[in-house]
Structure P
Amino acid sequence: MLRIILAICLFFSTSLLHSQEADFILSKFFATQVEDEVLLRWTITAGNTCQDTYVERSEDGKNYERIGLIGGICGSPDASITYEYYDTMPLLNRNNYYRLELGQYGYTSAKTVEFLQYNQQDFLVAPNPMSDHARIMFDNSESQEHKLNIIDFQGRIVLEVVTSSNVFNIYRHQLTAGIYIFKVLLLEEDIFGGKLVVQ
């Protein structure tokens with residue numbers, strides 16, 4: 001039993017060491033949404049080299065898949081080198097977790113990007129279906145007061161929220177499980193609406 005515990009501790013400490021080692025050779029690593037893509041940019045400090053760089057993405061921060069490869073020697077013994085990678089197919093309206101595998105240095109710590117994309121009516125509902133919390137986001141650059149009505153299938157308004165920002169936050173404790181219609185109004189006129197599923 002003691003051997004198993006020691007083996008598990010050694011595995012996790014080795015994994016942590018590799019992650020710290022990979023982070024240590026980077027002077028910069030970030031990820032950000034740029035229009036319809038996610039840009040990853042990192043800089044390997046001078047004096048560090050590795051073979052092949054893999055880009056990995058996860059939807060839960062635990063299970064990763066390889067989405068890109070920058071093959072060959074990475075880094076340089078003489079100068080700091082900056083690299084870029086564009087994820088052209090990020091997961092829509094949810095968190096995207098990214099990490100790099102830098103050859104013998106192992107994995108970097110993860111970077112998180114919430115990739116948001118409005119629909120053709122210039123709003124989004126995420127996540128939908130919702131389990132704990134959802135947001136209805138829309139363009140409100142002039143900070144006008146908007147009202148959200150959530151309506152059940154009997155036609156009753158079960159939740160009404162007002163905001164001058166560009167987002168309505170909806171929490172699970174405010175609604176029972178079911179399917180609802182929502183309407184967003186400006187000056188008492190409907191400007192958009194849709195369906196919200198509460199799990």
Structure Q
Amino acid sequence: MQPFDKIVDLYQAIHQDNPQQVAMVDRIAAELTPRAAVLDLGSGSGVPTAARFADQGMRVTGVDVAEKMVVAARQQVPCANFQQADFRILTFEAGRFDAITAFFSLLMLSKAEIEQILPRIRQWLRPGGVFAFSMVDFDGDEVPVEFLGVSFRASGYAPDDLKELLERSGFRSITIERTFFQPDGQEPEHQIFVLCRTPED
């Protein structure tokens with residue numbers, strides 16, 4: 001069982017209203033045409049990201065490694081397509097998606113794995129496509145952490161290092177915002193939200 005299978009309801013209750021995440025999803029959706037193709041990596045329970053894109057008519061594909069998260073997502077966002085898979089080994093054809101999101105999922109990988117998947121994400125996007133993601137605001141590689149009672153390893157980057165990595169991976173128009181989110185009854189979470197694009201040609 002994946003760690004997040006154990007905390008589906010708790011995770012959604014706490015994180016479905018992260019204002020920075022909701023604002024970024026709505027900002028991306030406002031730029032897309034109806035029926036645009038969106039890929040959500042680490043889609044969790046489908047709320048808020050996949051649900052908000054789907055509500056605005058986007059064709060959403062969600063991927064998550066946790067079985068119970070995928071079950072919840074299919075129930076809550078039935079018009080989207082969710083699959084249980086490890087996105088580190090998935091393949092999609094080049095230019096398939098107009099936008100790709102990865103909110104708090106890349107941090108579950110090692111730095112070596114992140115650096116391998118970023119060029120693939122760029123390839124999956126159309127020219128001028130949007131990539132948005134978030135991470136915990138710290139610099140480390142596979143650091144043991146405990147979150148909502150489950151243990152896993154997390155990775156993160158200093159903002160300047162992250163921007164350099166994205167540029168090497170072929171992304172442009174990179175904006176990085178440091179923020180924090182404090183769910184009710186929880187410790188504040190220091191976070192990084194990133195928005196970038198593939199070149200137009």
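Every number here is computed from the coordinates shown, using simple stated rules; none is lab data. Just so it is clear, the structure is predicted and the values come from calculations on it, not from any experiment. Cβ atoms are built from the backbone, for glycine too; each structure is taken alone.
Looking at distance in nm of label points 7 Å out along Cα→Cβ at positions 98 and 154 for structures P, Q, the greatest value goes to P. Who wins on mean count of other Cβ atoms within 10 Å over residues 58-65 among P, Q, i.e. which is largest? Ranking P, Q on mean count of other Cβ atoms within 10 Å over residues 58-65, first place is Q.
Consider the structures P, Q: one of them gives -9000 for helix-only ellipticity at 222 nm (-39500 (n - 2.57) for each DSSP H run of 4 or more, over all residues; to 500) as calculated from the coordinates. Say which. Attributed to the structure labelled Q. When mean count of other Cβ atoms within 10 Å over residues 42-49 is computed for each of P, Q, which one produces 17.9? It traces back to P.
One of P, Q was used to calculate Kirkwood radius over Cα pairs in Å, giving 16.8; which? For Kirkwood radius over Cα pairs in Å, the value 16.8 is produced by structure Q.
Quick check for you: by FRET efficiency 1/(1 + (r/R0)^6) of positions 26 and 106 (r between Cβ atoms, R0 = 25 Å, to 0.05), which of P, Q is greatest? Intermediate values should be presented prior to the final figure.
Numbers: P: 1.00; Q: 0.75.
Greatest value across P, Q: structure P.
Could you figure out which one of P, Q the value 3.3 for distance in nm of label points 7 Å out along Cα→Cβ at positions 74 and 170 was computed from? Structure Q accounts for this read-out.
In terms of mean count of other Cβ atoms within 10 Å over residues 66-73, which of structures P, Q is highest? Largest one: structure Q.
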